[in-house]
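What follows draws every value from the coordinates through simple rules; no lab data is involved. Given the structure is predicted, the values throughout are model-derived calculations rather than measurements. Cβ atoms are built from the backbone, for glycine too; each structure is taken alone.
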Structure P
Amino acid sequence: MAKYKTNYKKNNDRFGSYFLIGSIAVVFVLITSLLLYSAFKDDLDYGDFDHLTTFEEVLVQEESEYFVYFYATWCSHCGDIKKEVLQYASEKQFTIYFVDTDNLTGTNFIDEFTGTPALVTVLNGEVVDYNSGTLLIPNTLDQASKGVYPPFS
């Protein structure tokens, strides 16, 4: 039978206990972190808002004044202003309908529409303003949130 140094068995058992307790602590911290992150993250997503799927739907909404925001999931410029646009939509000072152009059907009747991102202003069933790009869209939404956007004021 093998001979061990004095206290080898004790130290080995102690190491195993410390390792087990440490592992449990790490798992506990990871799970707690994930739960806290999930509880406090406030990421908005396009899916949180009303979507239109055809060009024809753009003009037939119940409201008399609203925006329609055209985006594409692959569009880097859309991604640049996504958080800002979704923040304005979540404040609900005005209505914004979203259109994922990857799933859009129907005939394009908006002459100015050339791509994403694009923001169309609809007033009484007519397109009265068109903005595109990462500067004009946030500026238009900012004006609307302050009540100084000409078509809505």
Structure Q
Amino acid sequence: MPIREAMDRGFSHIALTVRDVFRSIDFYRDFADFEVVHLRGQRGRRVAWLSDLRRPFALVLVESDEDDVRLAGVAHLGVACESRLQIDDLCDRARAQGHLRRDPEDGGKPVGYWALLEDPDGHQLELSFGQDVGAQVRRALRTRRPVRGTRFVGPAPI
């Protein structure tokens, strides 16, 4: 009997439109440590799936000539970094390449140390250290208690 892998469950990807998929791949590889896990299509209609290879989640880049919604204002993708120094180094590189949108700053808890970059198509990428989203998720799963003003339903059964 063949071994079947479990189907994905839960939040699996987010898709962004881009003008040049390879230029965007380079940006997310350089600044978010993403790797291409899937690539298909012809020029102008290429699709790439990128992952940090740490969880089953992909950033999907869909090449298009059409103007589309950009992650701007407070909308952004967020990537947790190893240290403040890593953020400073990445921001120095981003500044030199014209991608730095907001210099690093310490927002205190729970925001942490963060900066904002802009990818080649105007989508925003936040680099952060100290937000510890994982700890908040683990706490919610452990206690099964909601954040005040919400209700906790818990993960979908597998």
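Computing helix-only ellipticity at 222 nm (-39500 (n - 2.57) for each DSSP H run of 4 or more, over all residues; to 500) across structures P, Q gives -7500 for structure Q.
Taking distance in nm of label points 7 Å out along Cα→Cβ at positions 32 and 64 as the criterion, the top structure among P, Q is P, with the largest value. Assign the value 1.01, calculated as Rg/Rh (Cα atoms, Kirkwood Rh), to the correct structure from P, Q. Source structure for this number: Q.
Of structures P, Q, the largest value of relative contact order in percent (Cα under 8 Å, 6 or more apart) belongs to P.
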